[in-house]
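Below, each structure is written out as structure tokens.
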Structure I
Amino acid sequence: MSERIWCKEDNNKITIDDIAKELGVSKTTISRAISGKGRISATTRKKVLDFCEECGYRPNMVARGLAESKTYNIGVILPNDPDLNEISFFQDCLMGIIEMATSYEYDVVVSAVGTDDITKLIKLVEKQKIDGFILTRTWIHDEQIKYLSEHQVPFVVVGTSESSGVIQIDNNHVEACREMTSLLIMQKMRRLAFIGNNSNHIVSRMRYQGFIDGCELNQITPISDCIYLDCNIRLLVEEAVDDILHKRIDCIICMDDKICSQVLLKLASEHVKIPRDIKVASFYDSLFISSYNPPITALKFDVKALGNAACKILIDTLSGVEVPEKTLLGYDIIFKASTKQ
């Protein structure tokens, strides 16, 4: 099968045979130069690529994929969360992945996979239509990671994994939450309530650890009956807020923007004024809480950049480039009116 190339200048499609005749080399040499594989001198490869560049030639991705045993498809695995559309993190991360993949002429295949049922992931692997995967949520005892590792399928996780040898990219959640908690305490908010999400999510454990570390760093003993974990549904969040309002709490710290938005709605329904009656902060920023009145003090992460980086690391891995096992990106702490004294 001849690999076809599109010429921008005359809109004619020509084969590798035509290019080989034009340059006076073999078809194998042209294929090796385009794919970057096989023994070929640097001079010859440059000659072929310069010719393609000069004439505006681009390799057909299907033919190139066949030559390199690649599909040029990246699989992105989202969590099968019933409230996925309400969680801005995954939308922003996916946009970053798609942006980077497009720049490298990869397509993105998206699938939602549950905690205990990874059937969809297995089917994608068995069909051999994906070169590598990006996992956007990590779990304790993660079946996705176990399966991909056992079958030697290339993958990168957005988040942190407890498994060894896993390529990870994440924000430094422990450090960020510790620093933000410390700064709140320094502003005389010493009686803190904490509302957290699913403790089976590794990111939940990291943010909770940051909260505890921040308290201990400032010689504050966390109030045990003001810590509410595994508030996975709105009702549990509302019950936590009801309980908090009966105690002398300076500030409610929310693990993420979803919990924070539910806290804000509950406080509004109870006619509780922020920050006059109680202060509120979030360990994750989003458009909703930043545009709330008053705007909410929060940790800000560049999630699109996280998606960009995850995709680039996976593409480098697929190309045989050595990458670090763990990459950490930064954060910003944005203090706003919700914690004003």
Structure II
Amino acid sequence: MEQRSNNKWSRRAFIGNTMTACLSLAVPVFARGAFVNTRKLSVGLITDLHHDVMHDGVARLQAFLDAAGKSRPDALMQLGDFAYPAEKNKNIIDLFNQSHPTRLHVIGNHDTDSGFTHKQCVEVWGMPAPYYTKVVNGFRFIILNGNEKGSPAHKGGYPAYIGPAQTAWLKQQLEETSEPVIVVCHQPLVGYLAVDNATEIQDIITAASHRVVMIINGHTHVDNLQYVNDIPYLTINSASYFWVGQNFMHESYSPEIHKNYPWISRTCPYKDPLFTTLTIDPKKYTITIIAKKSEWVGKSPEALGFNEQQPLRLGQDIVPFIRDYKLTEGKRLKSGMLGANARGTKL
């Protein structure tokens, strides 16, 4: 499927059409002792671009890279469901990889659609391994692969599991590292659509709470923050859309676009691409997330009468933006809390 570039989102137009605000929260008190050899950290984050679904994936990624070119973060990260490791996607993969000397990839469940493998993602994207670590400005990112098979609790659909070998590796990394840690996975490690062994992973993370700063994921195409034993678990919204599925098919763009990109009819797209910048200040012990706002293209999930994927809530969890949370240490407003064991449909 040929992907066409759309250059309507220049840096100036994007900034002018979106809301920029900040979520600031304190680094967990018990993790502050690990802040020894750290410098201020900023990382550009984008997730669930779904270049193989959207007609304008290149333009959405370019808007993210343009914004990063202005803010100059220390690293860039895509959190999965990015682009098949296929020859036809070489242009967008190269675009991301050539944009910054420090770029991090996370494998999503849809990155191995159409017969592609984790090994191909590693080789074509330029990853060191399906799961790995990377130290940036004294902070250790632990990148997990939540797509492993073999879950005793698997009930169909895409695998969402962190297998025994990777689990042992995670535990070892958390025990041996001296840096403050940020754990990243495409799938959530708590709540809606979490990996099958989320409780096991949470226990391992909690045991290392003296150095874990936060957890970051994509996958659910919602904006959400939860806490497990005072550790923040942050879900980043999709760059492109919310998935509504076959029962709510509709056309948001021209007939030509829908003819060439038929999966879009099962989504409610965002007019502008969503992405954010994570900043950690080791002197003030604060974590800041830049918020971005867009709007629906065509009908919203609410207008469609969308009533699937419980416990997601229209207008609260299902939103076309990355929210401006108001959080302060000791008084946290937890917005968009989701059920702990829910499973759902394709995203």
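A short reminder: the numbers here are calculations on the coordinates, not readings from a lab. As the structure is a prediction and not an experimental result, all values here were calculated from the model. Cβ atoms are built from the backbone, for glycine too; each structure is taken alone.
For this structure, a couple of remarks:
- Entry that produces 121 once volume of the Cα convex hull per residue in Å³, for residues 46-101 alone is calculated, selected from I, II: I
- Structure (I, II) behind the derived value 1.00 of FRET efficiency 1/(1 + (r/R0)^6) of positions 238 and 310 (r between Cβ atoms, R0 = 35 Å, to 0.05): II
- Test item: mean projected area of the Cα convex hull in nm² calculated as 20.9, pick one of I, II: I
- Ranked by distance in nm of label points 7 Å out along Cα→Cβ at positions 190 and 206, structures I, II are topped by I, which has the highest value.
- Answer label among I, II for the case where percent of Cα pairs over 21 Å apart, for residues 94-253 alone, calculated from the coordinates, equals 49: II
- Structures I, II, by relative contact order in percent (Cα under 8 Å, 6 or more apart): label with the highest value: II
- Read-out helix-only ellipticity at 222 nm (-39500 (n - 2.57) for each DSSP H run of 4 or more, over all residues; to 500), computed value -5500, structure in I, II: II
- Given 0.99 for Rg/Rh (Cα atoms, Kirkwood Rh), for residues 70-165 alone, calculated: source structure among I, II: II
- Structures I, II were compared on distance in nm of label points 7 Å out along Cα→Cβ at positions 54 and 262, and the highest value belongs to I.
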